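Only the coordinates and a few stated rules stand behind these numbers; no lab work does. Please read these numbers as outputs of a predicted model, since none were measured by experiment. Cβ atoms are built from the backbone, for glycine too; each structure is taken alone.
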Structure 1
Amino acid sequence: MLLQFSFKNFRSFKDEAILNLTVKKNKGDAADDFFSFGDESVLPVTAVYGANASGKSNLYQAFAYMSNYVIFSFSYGDEKDNSETYAPTPFVFDSESAKEDSSFEVIFSIPKDETEIVYNYGFCLNKTGITEEWLNKKDKESDDYSLVFYRGGDQNELDLSGIPENSQQNIKVALEEQVLIVSLGAKLKINECKEIRNWFLVNRFTDFSSPVTDMLLTRSLPQIPGGIF
């Protein structure tokens, strides 16, 4: 379940933008208006609205970009000469922003057998590759995250202490500047990395303003007797 998505320096967004689905209940709110999640409440549905050209589609594009990079970046290391083709599009109305990193971060939960685990995952990148990547986790009842891994801009700044020891060396050997640890780790069948990659596979933003998307979703819906969808 998505709890929060944030990004920075992407398309029409220069400063950090945050989509937060956690809320504080007010007196009079109906109990079924929210999901209870630890000490927090989570909105089951949220809507983004605004004037034309106000950036609504770029929120969708930001999550789509993050999802695609997580899912496919394990193959990007073989395409160093084409790195700009899958680099992010920084804020377009400021020449200085083109030199700065773009960042993407999610907080989400995955149900386990006995509890539910909350993950905080994100990365920063520019035209040359990944400059920072992190993954932390906690039990939904806990306040404190524990580190799974951290990767900094310095080549020696790599902490894989939350990954099984027998897999750490494989990551260190195979990791390239354009490749995310999560993407590579999923390919190497590291369970924690596979869970993160798979969450992105099954949780995709949908742009309902797109005629193509509308057509595909309409065809995928079950037909109701009488011919009405």
Structure 2
Amino acid sequence: MFTKKEGIHLAISILILTFIFGFDDGRETFIAKYWLLNLLGVFLIVTLSILFREAMIKYKASKHEAKSEYTIWNVKKFWFKGAESKKGMPFGILLALIVVIVSKGKLFFTAIGEHKLNENIEHRTGRRRIHLQDYERAMICLYSIWSGVILAIIGAATGIKMLITINFFLIIFNYLPIGDLDGAKIFFGNLFLYVFNLIFLIIFFLLIQYTIIWALITAFLASMIISFIWYKKYN
């Protein structure tokens, strides 16, 4: 399922995210045994969340006769007139480590990876459009976002708050419309879809700690109404 390069990037990402979420175990005093036990629990949840997300996005990509490959988010150019680096700098990882260390584990930044989507030209032969369209990329990347929603629902149903917290932060930062993150592909692929899901995610995660069913219903209805008003106003 994963290429060798992809497996390495996933392993690095899982370890970095485990460190980020497990940096502060919530105890007033540091006790190595409890910190390591907490870190192990974080590692298991991060691994589950990342692998489930990758399975979901690969499944959706296959339905569009395409492949999704996970890679660490490297920024090759910071300024419009600046020189472009060939390898780039792992901006997401560096920012994530700086944020968690400076805040002493109180703040997180989790946008450290991106998905490269490539169509299978041979298999797409006969379609109206051979190459992946922007709206198709948006639909594929939505599966990576909704995988976190599914796990958050499971976390709420089972009382595993860490599962909710980790997936909330994984979703919210990867939904940013910058670089080649999933959020950027959705934003430029279908703006209405981006707005609809943004409203849904905000309301859903605000309410999920109280009730799952009403969180889903309220978030869906609110996102439908607000998105429709926004669409009518600006289109």
Exercise for the section: Name the one structure among 1, 2 that helix-only ellipticity at 222 nm (-39500 (n - 2.57) for each DSSP H run of 4 or more, over all residues; to 500) of -22000 was derived from. Expected result: 2
Handout entry: Structure with the greatest value (metric FRET efficiency 1/(1 + (r/R0)^6) of positions 120 and 160 (r between Cβ atoms, R0 = 35 Å, to 0.05), set 1, 2)
Key = 1
Handout entry: Per mean count of other Cβ atoms within 10 Å over residues 144-151, the highest-valued of structures 1, 2
Key = 2
Exercise for the section: Determine which structure produced the value 1.60 for Cα Rg over 2.2 N^0.38 Å, for residues 24-63 alone, calculated from the coordinates; the candidates are 1, 2. Expected result: 1
Handout entry: Source structure (of 1, 2) for distance in nm of label points 7 Å out along Cα→Cβ at positions 136 and 168, computed value 2.0
Key = 1
